[in-house]
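Here, each number is a calculation from the coordinates, and none is a lab measurement. What you are looking at is a predicted structure, and each value in this text was computed from that prediction instead of being measured. Cβ atoms are built from the backbone, for glycine too; each structure is taken alone.
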Structure P
Amino acid sequence: METVGKSEWIQTRVAAAEKKVVAPDVVLPSGRYKEWPGALQAFEEARARSMDIEAAADESFETRVISHPILGPLTLSQWFLFIAAHTERHTRQIETVLAEDDE
């Protein structure tokens, strides 16, 4: 199966941010959020929806596969690992930029 081993790969490689990845156009920042409160609210709403989906997870969570534009086929469970690792990656990038600004 094309998803075998991807959970471990996601957990060790995605959050590490050792290699720059060029995002597909469809997910690039669009400038939609001009003010911080709007961006935070959208993030919190998306997070709440994700938590609702996870709370309702059943056996299909490990068997249903949806393609990721870069990683290819991922199970729903792997998608959640990816979301967490991807968020951690961006958090580290933000922390790095803020630390450079403090210097």
Structure Q
Amino acid sequence: MQTLTPKRLRQENRAFAGTSGVSANAAAQRFRPAFRDPETGRVENSRFEDGRPAPVHMICGLPEEWVIERDPDGHAVAIKEQIESGFVRGGEFYTREEAAGLAKA
């Protein structure tokens, strides 16, 4: 596993291109981009830095305790490696794999 960075999110998007494992396609299935810490079970919706809901996976609005690196301007650029990107629908978290699989069913 690698640290969660914008580069890793782009890699995940490429891996799930054409499926509901990508935000653009998941929205049609009522999935909202989110993140989960599997160690604690904490789930956070993807947000812009100002707290508004983001339509795609953004690390800038995640909890301070998840941030492990910031750029010189103070923006989050790396998150703890155990944090996983996925989606929330109906109050439940789905990994990218699960979201992609449900959309096929």
Structure R
Amino acid sequence: MEDHKEVFEIVSGNFDIVPHNVLSMNQVRDILAVRVREMLDKNVEKLVSTLYRIDVSQRVTDEIFNLSSKDDIALLIADAVIARQLKKIDSRRKYKNDSNT
């Protein structure tokens, strides 16, 4: 599976995003940023608990939440979530390949 599709599959479940046919990581970022922005306006507690559950570093989220613009926060949170998911995918692949040798 292509990374952007795998990342979208993971984040769409965690962030209650309606399935889309994503063609690129930029689309994943844009869709996720819109959802994060909605959560910033309507349910920050749910956003924070989701970030905790998917293991985005609190140090990273604290730095991001200190910004003033919610639009900037949404984009940077989306970037952090995507980076974390890519790291998990990479680790799973590495572990799977190591266990197959």
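Ranked by distance in nm of label points 7 Å out along Cα→Cβ at positions 23 and 55, structures P, Q, R are led by R, which has the greatest value.
Taking relative contact order in percent (Cα under 8 Å, 6 or more apart) from the coordinates of each of P, Q, R, which one would give 42? Structure P accounts for this read-out. Here helix-only ellipticity at 222 nm (-39500 (n - 2.57) for each DSSP H run of 4 or more, over all residues; to 500) was derived from just one of the structures P, Q, R, and that gives -6000; the source is Q.
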